[in-house]
1. Taking mean count of other Cβ atoms within 10 Å over residues 26-33 as the criterion, which structure among P, Q has the greatest value?
2. Tell me which of P, Q gives -1.11, -1.16, -1.25 when you compute log10 I(q)/I(0) by the Debye sum over Cα atoms at q = 0.27, 0.28, 0.30 Å⁻¹, for residues 50-89 alone.
3. For mean projected area of the Cα convex hull in nm², the calculated result is 7.2, so let me know which of P, Q that is.
4. Supply the structure label, taken from P, Q, corresponding to helix-only ellipticity at 222 nm (-39500 (n - 2.57) for each DSSP H run of 4 or more, over all residues; to 500) with the calculated value -4500.
5. For the read-out relative contact order in percent (Cα under 8 Å, 6 or more apart), a value of 26 was computed from one structure; give its label from P, Q.
6. Kindly point out which one of P, Q the value 17.9 was derived from, the read-out being mean count of other Cβ atoms within 10 Å over residues 42-49.
Structure P
Amino acid sequence: MSSENRIDDAVDSDEHVVEVKDKDGVPVFLAEVVWNEHILLRHPEIEPYKDLITQTIENPDVRHIDPEDERVMLYYKAVPEDARPFRKASFIRVVVKYLYPEEYNNQRTGFISSVYFVSKVKRGGRIV
């Protein structure tokens, strides 16, 4: 499932695993279809970390615009050492694409396209 297909599926979905507002007050959704058909298939270790996904969007340690796509924001939050699923899982990265879909009254809305653990924050992109 490509990133664009995941976003299309997310916009069309009424079923959300996560509904949260980012630190700017913009609604962000994680569609059930993206959770089940992408995230859990490719990153099953993420399953018990839904609360951390919400915390990362609400209060990230680092947030920056993806240098490859201005509509995409990368959110990071440090993972406490005793909560890491593996040693190098220093941060959780949540990838959010912001759109203005008709289905959401043309209001700026974020859709989570991926979530996974990383050892460091990706370089590049404007920190916001």
Structure Q
Amino acid sequence: MNEFMDEELEGKQHEGDRRFRRYHLDVRLRLLTGPANSHKTIFARGSNISEGGMRVFVPADLILGELVTLELMLPYTEQKLVIRGVLRNRDGFSYGVEYAASTTAAERDQISRACKALALIQ
């Protein structure tokens, strides 16, 4: 097996453990940090999305547990999404961001619609 196949198999094994299915995407986003990370604005990339959070590649060393703001355009949408989330885990410069409890129904609906559209092509 090659490395890509190993990662794909590993991801499928963990899908049963997850609350929400993940969908691959590649989007540019802006991440704004809070005081624990010196109020930085960092351009980053989103690599997958679910109805519970996102995986983002951030070229910076950030402190886990901090509330951040993500600004991005989801695929198949016309409106920019600005959403708050918590940095939950990391692997190198790849961070798991869980959407904050304050996420509105409209924001969750926008994410849900994007996930459903991605499900059709993945």
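Read the figures in this text as sums done on the coordinates, not as results from a lab. As the structure is a prediction and not an experimental result, all values here were calculated from the model. Cβ atoms are built from the backbone, for glycine too; each structure is taken alone.
1. That would be structure P.
2. This value belongs to structure Q.
3. Label of the originating structure: P.
4. The read-out comes from structure P.
5. P
6. Going label by label, the one that fits is Q.
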